[in-house]
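These are the structures in question, set out in turn.
The numbers here are math on the coordinates, done by the rules we state, and not lab data. On a predicted model such as this, the values are computed, not experimentally measured, just so you know. Cβ atoms are built from the backbone, for glycine too; each structure is taken alone.
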Structure 1
Amino acid sequence: MSNNKKVNHLGIMGGTFDPIHYGHLVAAEMARSKFNLSKVLFIPTGIPPHKNRRDISAGELRFEMVERAIQDNPAFACSSLEIERQGPSYTVETLRVLSRAWPEHELYFITGTDALREIFSWREAEEILTLIEFIGAARPGFDASDFLEHVQEEHPDIIGKIHYLEVPALAISSTDIRFRVRHRQPIRYLLPESVRLFIQEHNLYT
């Protein structure tokens, strides 16, 4: 911790959120509680550089789904920072902006374990690791030992900046929800009802 003894912790949850579901929300709330986060900021990705999907829903639709999903939690907020930015959404650029906007906060980036395993391939990963700590949201029974051994061997200076959080609801996935909609299977109770109705209203994923 720095010399000015920061005590405020800001959670950052990035993702495509196409659509947002209870797995995301439970992970954010569990991270907020365990790591004493004053707020969790959801940031829908604009143009994701690591995804090959060409059918990603428009940014404004994904942003509205997030807003609907978090509206009853005062500790959650949503930012359109990446959606408004031109070009691919690189995490390092977002973190630079947030570091300037929230100078009195320590930043905690909440992400899934699959994405966490790829952090060293992210643009300017070394700078990212000076700006934040990572919270890896893991499915129950997930074994992170091999990844942590790799970090210990290759990047021992950051081993204390990577945390794991077991989240039972991560059996839910956006990919599965899109599949279910496409094949006319039920998605009720996998995501907030307001988001389900939004998907239905805008005929998404069909």
Structure 2
Amino acid sequence: MTAERRKLDLWFDPLCPWAWMTSRWALEVAKAREVDVEFHVMSLSVLNEGRDLTPDYRAAMDAAWGGARVALAVQQQFPEKLSDFYTALGTRIHLRKEQNSRPAHEAALAEVGLPAELADAADTDANDAALRAAQAEVTAAVGDEVGTPVIRVDGGLSLFGPVISPAPRGEEAGRLWDGFVNVCAYPGFFELKRTRTVDPIFD
């Protein structure tokens, strides 16, 4: 890492529309500033294991295992393709409203030139120890009271968010990044929040 370039690490679960919004902002930041963006997989299903959830949210968490497992398989075997895979899968889930299930996983893999058999990861818990370890890293950084996205700046402080809608573009994305970096520069910072008044605005 040079003095001129910064690093933005972002943890996501493919299911989360808010992580998707933040990830689109992160890619805009890479264009507007000297910033390297790297995506990592976390798991809302792991985070919510054993919790008392509403039936609808429990069903969503049960269904979310597959997408996170496949994304982790991509991260482990083809890390240079994770960003492209996330874009392909997220486009299907969040923009096209496809189910976070095998047909979407297979189509996203095919779109970015990855082996179709990576989709098999969705149907087995054989690699869940690694998924739990990935989530444990996030929890160690930000606690277990927040979900996804989580961002780390320059390998230092990690924070949940930013939760944004719509995702800013161009110089506006860069200015939001500047502010986020300034917030992360203070180790005693913990929280800024207001009630969300809009749903994710996809464009």
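Worth a mention:
- In this comparison of 1, 2, the computed figure -14500 for helix-only ellipticity at 222 nm (-39500 (n - 2.57) for each DSSP H run of 4 or more, over all residues; to 500) is attributed to 2.
- Given 42, 39, 32 for Cα extents along the principal axes in Å, calculated: source structure among 1, 2: 2
- Origin of the derived value 26 (relative contact order in percent (Cα under 8 Å, 6 or more apart); candidates 1, 2): 1
- Identity of the structure behind 0.65 (criterion: FRET efficiency 1/(1 + (r/R0)^6) of positions 77 and 181 (r between Cβ atoms, R0 = 30 Å, to 0.05), calculated), options 1, 2: 1
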